[in-house]
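So, here come the structures, one by one.
No value in this document is a laboratory result; all are computed from the given coordinates. For clarity, every value in this text was computed on a predicted model and none was experimentally measured.
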Structure P
Amino acid sequence: MPFAQGEVLVLPFPYSDKLAEKKRPAVVISRPALERTHGLVWVAMITSDRGARRADDVAISNLTRAGLPAPSLVRPVKLATIEPARVVRIAGALPKGDLAAVLLAVQKYA
């Protein structure tokens with residue numbers, strides 16, 4: 001079954017400035033049709049909130065629901081396309097309001 005938009009996944013996320021990746025949480029921003037049609041999922045990076053926020057970052061309001069252990073935020077300007085087989089596990093899901101804010105931030109640049 002395809003991943004749902006808003007699900008928080010743990011996966012190897014690529015760095016934008018080097019040829020490496022780090023296992024970290026990310027939120028699904030694509031609809032299930034992308035996975036069904038092309039076998040791919042679009043995700044946005046989730047990072048711990050250490051006070052160095054960017055203008056479009058979205059703070060996660062319910063860490064328990066998202067399955068995250070520490071204050072975190074979605075960085076909608078850091079996106080990746082992944083194959084579903086690379087997903088380590090499903091951690092949880094973003095609250096609807098947080099997901100709406102993430103999708104709006106992505107849409108600003110699409």
Structure Q
Amino acid sequence: MSRYFPTTEECSQHTIFPGVHIRTAAADSMMLSVVTLEPHAVVEEHEHPHEQVGMVLEGKAIFWIGGEEKTLQAGDLYRIPSHVRHRVVALDQPVRALDIFHPVRQEYL
């Protein structure tokens with residue numbers, strides 16, 4: 001196992017909601033998460049103390065962050081401050097997104 005180049009098999013993998021799968025790699029104070037949503041999968045509304053920024057890599061999904069709603073597609077960015085409620089619903093195709101969290105989400109290690 002390389003300290004600097006984790007392979008897919010070495011990353012932590014979780015299903016966090018039905019049809020929502022993540023693969024994570026963490027450093028000392030931040031975490032990267034590759035998220036895959038099956039068509040029509042839902043990230044239920046929630047909040048956490050972690051700051052989160054991300055980018056949709058493929059597919060389209062509706063994001064609700066705070067009081068705002070927007071349909072995002074590949075290349076679109078989002079940011080979710082600490083303790084802001086948010087939710088995501090994938091549309092008719094699979095969605096992949098990249099999330100970065102600070103600090104590390106211990107439950108995803």
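The table below lists the values:
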{"read-out": "Answer label among P, Q for the case where helix-only ellipticity at 222 nm (-39500 (n - 2.57) for each DSSP H run of 4 or more, over all residues; to 500), calculated from the coordinates, equals 0", "value": "Q"}
{"read-out": "For semi-axes √(5λ) of the Cα gyration tensor in Å, for residues 14-61 alone computed as 24, 16, 9, the structure of P, Q it came from", "value": "P"}
{"read-out": "Structures P, Q, by mean projected area of the Cα convex hull in nm²: label with the highest value", "value": "P"}
